[in-house]
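Any read-out appearing in this document is the output of simple, stated calculations on the displayed coordinates, not a laboratory observation. In this text the structure is predicted, and so the values were computed from the model without any measurement. Cβ atoms are built from the backbone, for glycine too; each structure is taken alone.
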Structure P
Amino acid sequence: MNLVLLGPPGAGKGTQAALLSQRLGTPHVASGNLFREAMEKGTEWGKKAQSYMEGGALVPDQVTNAMIEERLKEPDCAKGVILDGFPRTIEQARALEGILAERGKKIERVLLIRVSEDTLIERLSGRRTCRRCQANYHLLFNPPQKEGVCDRCGGDLYQRFDDKEETVRRRVRVYTEETAPLIDYYRHQGLLTEIDGEQGIEGVRRRILSALSLSP
């Protein structure tokens, strides 16, 4: 089964994709992780992506598409893949269709996890990270035993710049503007299923499995 997960930052795409990967036995391919791994390994496409990112520019579709194509050629993707963070544009979606068509495959379903802006801000702005060991906490859902101090190593906890409320609002706005055409594109193809992401992790997981006609 080839699936695409869409949703704004903080919607829980990565968590749900990982759970779905375990359930289906298919790899979870997150574009952000793909970039980092390619750059760490020093691959040809990784070096090209790094040159754009270090220059403060967006990585061109040509490079992103090539990295995705390279990943989908690996043996573990033969029976399906769960894509997270790709595609982001209609152009990338069409490129993905071509990549899969060459292998006689197609996208079976696109799952859009819907979450309100207020919920996203609560989820993201409450996150804290340890400066020393990078452990993650949340002021509401996973607070440290002592305020501002890491349970694991005693390091200071801080709020990342991209988790500050004003930055979160901007990230959500950019996501909405960027992906609105893509959502309509998949809706018109009859591939889109919307999932209520306001529930807890287990609630969202059950809704996703139900949408895919899978048992919990």
Structure Q
Amino acid sequence: MSNRRVILIHGLHQFAWVMTPLAKRLNRHGFYTHQFGYRSLKHDIATHSNELNAWLKQNHDPNQPINLVGHSLGGLIIRDFAARFPKWQIGRAVTLGSPHLGSICANYVWRLAPPLVGKSYLQALDGAVTPFDATKLCLGVIAGTKPKGLGQVILNYHQKKQQGNSDWSEENNIHDGTVYLFETRLDGAADHLILPVSHTGMLLDKTVASQTAYFLQHGYFKHES
């Protein structure tokens, strides 16, 4: 594959440097990475996409393809960016723990303390992000199942409220400490991989990095036979 450039996009309450461990591992796989930073609370998803477009206009040839990897909110930015700026040739993309169906955890925070999610909620974490077009983007989804993180307090409370709800199954309780497994599902995604990692821990995980590299190279994950 001739395309070796990867743009890494962090998530909510994070900064570009948090993607450094993943970037270093992708570099070892032969990719050239850039850690794109943005103000996750101050600006909305449209602004983030516009800023990414502006950076690419100054630093990248639109005739050359790029790959995109986004963690959590960063994965939703990938979807929005791809829809807004189709001139960019996106080879492949991977989202890590991104709530494609919306985040129940973020919804609770939005109702109780809106400043803690800022402008990242509407048209993004609320599940109203731009519809996904599989014909324009080859996208792989990695989801975690290790319930570790501050978000598990909210999700545990939410699960207690679901007791007696016939539409809520035990399988729905699986999450990575912030995002439910079912929230990561995306119709049209090229592949979906589940790993025993937490929401933030996946950024430090060697398997997540190797599987991300594998998808960028092949368009699918390496599943155990």
From P, Q, which structure was mean count of other Cβ atoms within 10 Å over residues 60-67 = 18.1 calculated on? P
Value 0.80, calculated as FRET efficiency 1/(1 + (r/R0)^6) of positions 100 and 196 (r between Cβ atoms, R0 = 25 Å, to 0.05) from one of P, Q, is from structure Q
Which structure, out of P, Q, was mean count of other Cβ atoms within 10 Å over residues 172-179 calculated from, if the result is 23.1? Q
Value -15000, calculated as helix-only ellipticity at 222 nm (-39500 (n - 2.57) for each DSSP H run of 4 or more, over all residues; to 500) from one of P, Q, is from structure P
Between P, Q, which one scores greatest on relative contact order in percent (Cα under 8 Å, 6 or more apart)? P
